[in-house]
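We did not get these values from a lab; they are worked out from the coordinates using the rules stated. Since this is a predicted model, take the numbers as computed values, not measurements. Cβ atoms are built from the backbone, for glycine too; each structure is taken alone.
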Structure 1
Amino acid sequence: MKLLEKYNKQANQFVKVCHRIARNMYVTGFGGNLAWKLEDNLILITPTMMNKGDIQLEDLVFIDKKGETIEGTRRPTGEKWMYMKFFEERPDIVSVLHCHAPNIGAFAIMDGPNYLMRPWYPETTHEVGPVPIVPYAEPISQKLAENFTPYLQRYNSFLMENHGIVTMSPDTIEWTLMNVELLEMTAFSLLQALGSGQKLKELTREAVRDLDNVLRKRNCPLFGAPGVYKDLEEVWFPE
């Protein structure tokens, strides 16, 4: 049985996410890419040089963790080495999405405080987590992949300097997209608030501590590799 048939449900969901990020204008041109680890040595990934809104089932590519194509007629995204690094160094991660959501992207070109490292809304605080800035490097390069090294064990979302956003999760590709959408709306609200000239008001340490109750009720994992943090307070107030 072909992999596209065996994983038809996941493949259809993958295409749906591709179309959604294109429709939301989170990607334009050939930009953005995504990957979903279906087995330990099997990754579903987007093809290179295709608008995500045009991708169909027959365009999808299946690769192994060495980056070799197992099934598919197209070449995988040129960013596949970045994904290989993610899945190797964070075996708990199942899906990853890289895009250029415009409001998040505004923070990628700001020269100043990284507001995405602070807790503003409950949902973003316990579902997305802090978003560090990964230093700029040439796209589709090993250097870009290596620049993630200091951050991979502690975070699940990353702001690529002068580039875009990468979000990963131990869940489906659709769940990962929902985290991107949540972060994008938070970024939009922050930009609106910053533009008003008013002082920003973040969640208190006590409020963040109380959100551990939500984590337990929803059985949500903490950010970063398993065991790195013991609770949300340590995530957001590491000092």
Structure 2
Amino acid sequence: MKKFFTVLGGMGTLATESYVHLLNQRTPAKRDQDYLNYIIVNHATVPDRTGWILDHSKPDPLPVLLEDVKQQSLLKPEFLVLICNTAHYFYQKLQSATDIPILNMLEETVKAIAKVKPTAKRVGLLGTYGTLESGIYDDYITDAGYTLLKPNKEIMDMTEDLIYHDIKQKGHSDSNKYHHLVKKMTEEMNCDIVILGCTELSFAEAESPETEYPVISSQSVIVDKSLELGMKQQKGKQLPHE
């Protein structure tokens, strides 16, 4: 297969499935051949990223991710998509291991804020403890001129409960918990917009979209970027809105 891209997924599997569903749903297609060519690597046994970031005695996901990047690079995809926010803790090391471009979901998400909410100044961030405590989003947000607002411990614990207990363990989201998180970030933390900085949160958004408060889904953003590049490189076409 020529002219394709590779999706580095499995972190988690339901979030990867959601990415694929959104990608296919948004692809302008009337027949099988109109869809994009891509490889899905659903590497579900990659060690937990947050676990290692918070405790280096836990299994390290980096060697496993590096192996995936090197294996897939041999196939010569046009680009790689890393669809796990927390895994971007290792972004620079992963990109250094290959000449194939790896899309930066964090960077693309922050860039998209200006389109979703042009007047935004105070940007809230929801994600795993690994994402929040490692600060992987921080420079992208502050360098873009926004004020970054992180959740308090109560909101963080609620977020972890939704991500790990409901979605990763039970296999489905809890819409009430999800919408309550967004409400608390907006009303109590005084956020103009909330970044869903975990693909499980994007999964929750896809299952039950937030309609009252502005959010920006990292997964939705990277789906659009994958589609944009895939259409140009594989079909020689631009999307209608470009």
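Taking relative contact order in percent (Cα under 8 Å, 6 or more apart) from the coordinates of each of 1, 2, which one would give 23?
Values: 1: 19; 2: 23.
Answer by label: 2.
Figure out for me which of the structures 1, 2 the number 23.2 belongs to, where mean count of other Cβ atoms within 10 Å over residues 30-37 was derived from the coordinates. Let's see the in-between values first.
Details: 1: 23.2; 2: 10.9.
Only structure 1 yields this read-out.
Can you say which of 1, 2 returns 2.1 when distance in nm of label points 7 Å out along Cα→Cβ at positions 166 and 182 is computed? Show your work: numbers first, answer last.
On the way: 1: 2.1; 2: 1.2.
Of the structures listed, the value fits 1.
Assign the value -10000, calculated as helix-only ellipticity at 222 nm (-39500 (n - 2.57) for each DSSP H run of 4 or more, over all residues; to 500), to the correct structure from 1, 2. Please list the in-between numbers first.
Numbers: 1: -10000; 2: -12500.
Only one of 1, 2 returns -10000 for helix-only ellipticity at 222 nm (-39500 (n - 2.57) for each DSSP H run of 4 or more, over all residues; to 500), namely 1.
When P(r) over Cα pairs in 5 Å bins from 0, in percent, for residues 134-213 alone is computed for each of 1, 2, which one produces 3, 11, 15, 17, 23, 18, 9, 4, 1?
Values: 1: 3, 11, 15, 17, 23, 18, 9, 4, 1; 2: 3, 14, 26, 25, 19, 10, 3, 0.
Here the read-out was taken from 1.
Here mean count of other Cβ atoms within 10 Å over residues 6-13 was calculated and came to 15.4; which of the structures 1, 2 was it taken from?
On the way: 1: 15.4; 2: 21.9.
Only one of 1, 2 returns 15.4 for mean count of other Cβ atoms within 10 Å over residues 6-13, namely 1.
With distance in nm of label points 7 Å out along Cα→Cβ at positions 102 and 126 coming out at 2.7, pick the structure among 1, 2 it was computed from.
Details: 1: 3.2; 2: 2.7.
Checking each candidate, the match is 2.
Using FRET efficiency 1/(1 + (r/R0)^6) of positions 38 and 86 (r between Cβ atoms, R0 = 25 Å, to 0.05) as the calculated read-out, with 0.65 as its value, let me know the right label among 1, 2.
Numbers: 1: 0.95; 2: 0.65.
Derived from 2, not from the others.
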